[in-house]
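Pasting the structures in now, so scroll down.
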Structure P
Amino acid sequence: MRNSSYKRILSVIISLTLILVCFFSPSYDNLKSVFAETLTGYVKSGTTNLRVRESAGGNQLKDSNGNNIFINGDTRLTILDTTNSAWYKVQFSYNGTNITGYVSSSYVVIDGTQSSGTSGEVSNDADFEAKLTAQGFPESYKPYLRSLHSKHPDWEFRAVHTGIDWNTLVENERNKTGQIKNLIQCTSSAPHYNWRATIVGYNWATDKWSAYDGTTWFAASQGIVEYYMDPRTYLYENWIFAFESLSYQEGIHNQQGVEAILKGSFMYNSCPSGDSRKYSAIIMEAAKTYNISPYHLASRMRQEMGTKAGTAALGTSSSYPGIYNFFNIGATDSATGNAVTNGLKWAASSGSYGRPWTSAYKSIMGGAQYLAQSYINKGQDTLYTQKFNVTNKSSLFSHQYMTNVQAPANEGNTTYKAYVSNGIIDSSLVFEIPVYLNMPSSAVSKPADSGNPNNWLKTLNVSGYTLTPSFSVSETTQYSLIVPETTGSVSISATTVNSNAKISGTGTISLSQGTNNINITVTAQNGNVRTYKLTIVRGTASSGSSSGGTSTGSSIRPGDLNGDGKISALDIVKVQRIIVGLDSLNSENLAAGDLNGDGKISALDIVKLQRHIVGLETISW
């Protein structure tokens, strides 16, 4: 009897549960979404200024400064929702902040799904996992390598343990005074302001950058340099070729693949002037002679020469007629744009590598010999290590072939396309991937190309008054002035050096009795903020007394007239008040304010204070 009752109760519970499931449970697809592992992916390579939306197809998402948010190719994504097949909900790092929004799914590659003909499943091959461990790859590398292995199981990944600390690498490769190693190309249509360095080659007062080669190559910012130095940046199907071993591989490299790389350029399926051999045939001969990848030679030539033949490829330089240099060897950068001429000068000299290079054939053969002997045979046998020398121990961080910070990615992508078009992308290829000590825990994010960084004021005026010190477009951000006690408000106006920057804190400002501290904030187009501090004293300063006494404590400190323990614009105000008679002169403030030692307080002492505040001299305590 008890058993029968138990069965009836259980039946009722099950029925009620089924009803609740039918009415309140999510669909099967949604349940799969809830319990599935988090999807990751990236924005398709080559994508620029992809809009991020507030909702699927909605308004464009803006950052905290009101600027539209754009992301570029290869931005890493955490994919939160794919229910809407046209718009994916994603999360990504943007200027150091995690942003969540929606992007068009047509621009998103989910990890493990890029290659056609693959299932999209990431390999859990035990042997491969053992190899990753044996090679000593960091955990942060492994998800990328698993994805690549699932698509190309015959590829081999080798960890190159450099023994170099990541911070040491950054310090030795970043651009700084006396060290310009990385350039970024910027044009009027793609200015890339936020990818340019500002600590070198930039004048904040004029908002002008100095070019380091021609008119379009500028010093790259530390953020973009770190992005292209991080090996994890390249662990995608098209960029992994920055790590391909550059030795010649019989049975894999062929003339057809070389032509695929040269396609679209003046060298495609053509012969140099005066030669019956095609460019591709000469490249293959050079590759076999010097044991160097012909795809590397072709990619490097295309990178250096471009798609249309110039003087280095035609031998038509007025300075060095009849001289060729297909690899721009010796073409050192210069602000006047003479890099190509410098390279031709080197190619015209006698001596090593079959110089002078008086024909295209000599240039290609000699250039291949140069690359093999000067780089590949010295341990710089990948595109990456030719750009960032972390393997040639005799000249670490120098002896670097190119200054274009994007060159390994660009050339690697060109090689990838050649492998695909030639049908050999699944060949047994070897990739040598650097590993550093104390690396960031996750891949360095590509800096947002978010606009001009200038946040300086061009003018600052208080109507009817003169600032101390006089305003100038400079590092100085602290100014002061005194107004009569009867002045209840002032009118402040300002303009910015860059027209895209925004100002807050100006206009008609009410004044209290005593000291008024006013902040004028300038927000650059890229979101950088700079604050100018304006101290206006109305009548008696709140930090002083009507008698002009100063609180200097047990010891008098030169320059610190108001006794707050520091030298600032308030001390300039105090000296001004003493000079004009608003505060009385006594022995204490004379001792603190007579900085030039002439026995009195005057405008000369103000100059001393100003110079100390802006760092031109030091007032010792």
Structure Q
Amino acid sequence: MTLDGLRAQTEIQCHVSMRDLAKRYVSIHLMLYGLWIAGLEREAIVCWAIITLLEILGYIAIRAVRSASKIPTQLVIWLLFNSTASSVAYFGPAVVLSTQADFGLYTLAVVWGLSALATISTMYNALPTYFWVVSVPGFAANAAILYFGADLEFQPTTLQHWILPIGLFCLHGVNTVLLMWDYRDTHEELDTTRAQSLAQLRQLERMSSHDTLTDLLNRAAFDDLLETALETSRSPSNIAAIMVDLNGFKPINDTYGHRAGDAVLVAVAKRLRKVGGEDATAARLGGDEFALLITGKASAKTSERMAHEIVLAMRAPIHFEEKELKLGASVGVVIADGEMKSAADVCAAADQAMYSAKFRENDDPVFYERSKFSPRLTLHDRVRLETAIRQGEIRPHYQPKIELSSMRLSGFEALARWEHPERGLLLPGDFVNDLQELSLMPEFTLAMVRNTLRDIRLWARNGLDPGRISVNIPEVVLATQTGRDELDWLLAEFEDVRANLTFEITEDVFIARAGDFIQSSITHFSSNGVRISLDDFGTGFASFQHLRQLRFDEMKIDTSFVAGLGSDPVATVIVEGFLSIARGLDVKVVAEGVETEAQLARLRELGCHHAQGFLFGPALPFEVAIEWLEAPEDQISAKG
């Protein structure tokens, strides 16, 4: 028994003792009266004084226990001693009466001793320590009563003496009924508590397996259900999974607030339940991603029907506060096959189909076919990429940026190149998708920033001014506190050259799921002296309204618009529009992908500030970039 366990028993003992105080103290007077009529007045007075003193001391100790936040050890010891002494005092009159040769008084002693033991076993069954310190004197007293009774020659007893054991017997019966009544309330409380505990346990179990907003299965429960289905199904083709990603959810959430977003998610959940019916189980995997799991022999046919029904269901407007909210869905479907051994395999295939659906012009569902999708990357691929990042095989090359008014070098853009030992120099298109699929973009980006800052510092220490060096920062790095902290640590480590750094971001940051946090991260870095360049604006899904949400220093015109200068009037109008917006916002403009003299001349005519492209030079290794920095300014054009 630990001390804390003994403290817990002491608290319950205090409650029991106070509850039965009056009943206990009044009933002992029956025994004291028996001593009195037996001519043992002095013994009756001594017993009464001892019992009364012990009850008073016990009451004082119980009050101290109830007022203490933690029961002192000394108080626990005292209550144990007090309980033992009280037990001796309460059994004492019965032992004394058992020495009298009066059958009625002896019977009174026997009934008292046995009934007291029965009461103790009932009251203290949950308090083992207190049970023994109270019952041991009781067993000893009953043994003494039997011992003394064996040598007595009983005399005829009076009616008065018989009334006492009969009264005690009745009192014991009443006490038993009252105890049962008291314990009835206790048992009812226990039953209520047990029922509440079971209800809470069931609720916790449901919360652990269900999404709290939509009441659909969560990702963990969905994966477990899918794993079980794969293990128990006789044929994998009896299992199908449909992945659903909502299109247009974030604009609704941003425009109308989280209440509207929650209403949309709840409505989507109801529609998925309706589509799935009894043939499928719906789940919310997180954010605005949902899934249906279908099991049964008709899973292929059923999944095709359900996929098209989901598309139709998502097209229907959702009513919220007199508004009609519209969205769509990208739907990917997979029928399990023999090569899909786990839930992860099935979900990965369904994800591939779903992401393929995102790039379709229509919202038709995409069905996974192994021959049409590239194989998933392996652990070996991950290790190889991590090694390339760690050992510096993937490092920045620098494409020159030219100030068009003076035709001087104004800086570089750091572009990743993988100097692969077997495959030669690889461009980002050869490995960035793999980095994204393996969730290695944060590590890759931080390595690029560190290597770029290290190169800037080397140039500066050699007396060279590289100007502004821009590095692409993807949304996945800006979307977490960890990514923000990692960048902060790098900027602190290279504080002497941080002013040369520009973070390039794409317009995707405006519509990303963590858009608010991303924008706060960008504001954070801007306020700490890092220039912000808005890359590829106009090529994605952001709007001009988003330009008001963020302070930036530079805007880049995408290659697709620059390519049409001089040949496509529409491209010229768009570039003119970008330049006009930039002037209004007081930001610089960099034109990307400049490849011809005609494009250069038109950009200078329109008032563009900076340009980069193959007309001036490709992305260069660190050592070659030094030649640009060391070259006389009038030789820049010749290098292009």
Structure R
Amino acid sequence: MKRISLLVFSVLVSGYIIAQSCTSLRYQDTIFHNVTVTTSKFGTATPQGLLAQPQDLYLDFYEPTGDTLSKRPLIVFQFGGGFTIGWRSQPNIPGFCNYFAKCGYAVASIDYRIGLNPLDTNSTIRAYYRGVQDERSAIRYLCQRAPQFKFDTSIIILTGTSAGCFCAFANTFTTNADRPVSSFGSFLEPDDLGCYDCSGNNDFNHHIPHIKAIVNQWGAIMDTSFIEAGENTPVISFHGDQDILVPYVYGYPFQLPVFPPVYGSVPIHQRLTNLGILNVLHPLVGYGHEPELLAPQVDDTVYNYTRPFLFNLLKPVTSDITADTMVCAGTTVNYSLINTTGSKYCWSITGNGTIVSDLNNSIAVRWNDTGTVSVSVKELNYILAEGEVKSFQTKVIAHAQSNFSFVVNELQVSFTNLSANAGNYQWSFGDGTFSTDINPLLKNYLSGGTYEVTLTAANNFCADTFSYSFVIDSCPVADITYQLNSHNAFFYSPLTNTVSYYWNFGDGDSASVHSPNVFHQYPAGGEYLITLVVENQLGCKEIDTLTIQIAFPTTINEIPDKLTINYDGYSFCRLYSSDLKPYHLLVFDVTGREIFNNLFIADLEVNLSHFQRGIYLLKLTDGESIWLKKIVKF
């Protein structure tokens, strides 16, 4: 290969470098400064003429200097000249190729066989057919070496001028079934030219890929019926309305009947439009054929319309963003779109939010404040074509906030809802009951205890939960009852939710116990005011008072000699009598509870082993006198 470095500007500047963003002007403007041109032989074929020798065919490959993109769109340019004159670098072709290479395309300007008998219609058709074959041969050669030339075989755009666009239309909209009869041989040129892909080389398995688009510069087609529904190749056409060499509408090229009649850009445009194939026609009003040769401004027209037309075919069609349209502040929202292989997605947000994750085609945003916010994304596809910005709006509303206060009155609790930004409420009272009231003013519990109350406050988009545990209980009951036995008193109170009992016996003595029953021995007879204070675990108290009369027996004596009491303090207490009279023994613990009662004559043994440690009172009587004695069980 022969490599030619083409300095587009006098100062050498490095190629376009894509930033770490989705902003790219590639294909939209001339972002490269230098273009490198490589010349390659792509095939060998026999031109017109019985004695002609095989002709080597070459192409010039234009690419941005320093470009690192491995898959670029390819534009193939075929020169015009009525299939009789022209070459791949004739005036204005390098300008076109350089311009689009600087926009980021790979561009190939190709040779093809020229020559025909101007007196033979079949010869003109065969010249056209050879041009079709040679363009296909060049495309096959390039596709076979696509990694070397760094272009994408699915994005091939055909262009040229005049005869070159005849071939572009044929290669896009016709097949071998549409071969002109004269290509099989004619009277003056009897050789069979072979199939579309039977000339030049054997590359790319003898076929070319689907053509992405055509840039038609004053070209024509043999028959618009070749264009069929479903052949979705967009076309942009430029044609002088005063062109008499290639008819703008319909007629003979060069106005010579030796050429077959052809359909120009107007009927091509009408046919494509009728079939729903994207196309646009730009009439060059007042211009004839090949107007760019004398009016360079025509090139600007071609460039300025072709550039956005092709870019719209290359840019990614970004899918719509999907997400919630309304959320609560503080909520993390996922925004996503359909991923295209090889594409990069750049996201941005407006509003008080934080991008918490970015997975290329989806992001998660936590919105911190209320208001209407926006998420935008731009796609950069694998050929570095920049897509249009897609946006999505979300309304962020205030987050529901759950809270309540309460007042406890024994087993009855009143609640006040202090929630904000909510309209739906669910109360759980901790005892298996629930409510959806805004304020359940009074809640009656069946028993005291610790209860966790939970309020869930919600709006249509978010919920919040607040819980509080508290202890409730009814006040205890203080109600003194008693039994008297001589100067011994046994006091009782109902067993309720009481944790402490404070007894004042009215004789200067008192007791603070955890039992509802208590025993007290009075030192003398008389009237005594008894006070009981009971208290529950919440500190709720109740008081009861009672006046009692204590009357001593007429005779209370010391244990007489005729009665003997022996005990070891651990296991037994034995009583003996010498007068053989019946005696009655009662034993009380310190609470006044009677724990032993028995009649005996002569002797009695009381087993102390099952008694708890403490002080016990022995009451002994013969029916006339009462004797008392305290003993200690160790």
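Read the figures in this text as sums done on the coordinates, not as results from a lab. Note that this is a predicted model, so its numbers are computed, not measured. Cβ atoms are built from the backbone, for glycine too; each structure is taken alone.
A value of -4000 for helix-only ellipticity at 222 nm (-39500 (n - 2.57) for each DSSP H run of 4 or more, over all residues; to 500), calculated from one of P, Q, R, originates in structure R. Structures compared: P, Q, R; top value of Cα Rg over 2.2 N^0.38 Å, i.e. the largest, recorded for R. Computing distance in nm of label points 7 Å out along Cα→Cβ at positions 99 and 307 across structures P, Q, R gives 3.0 for structure P.
With mean projected area of the Cα convex hull in nm², for residues 419-562 alone coming out at 12.8, pick the structure among P, Q, R it was computed from. Source structure: R.
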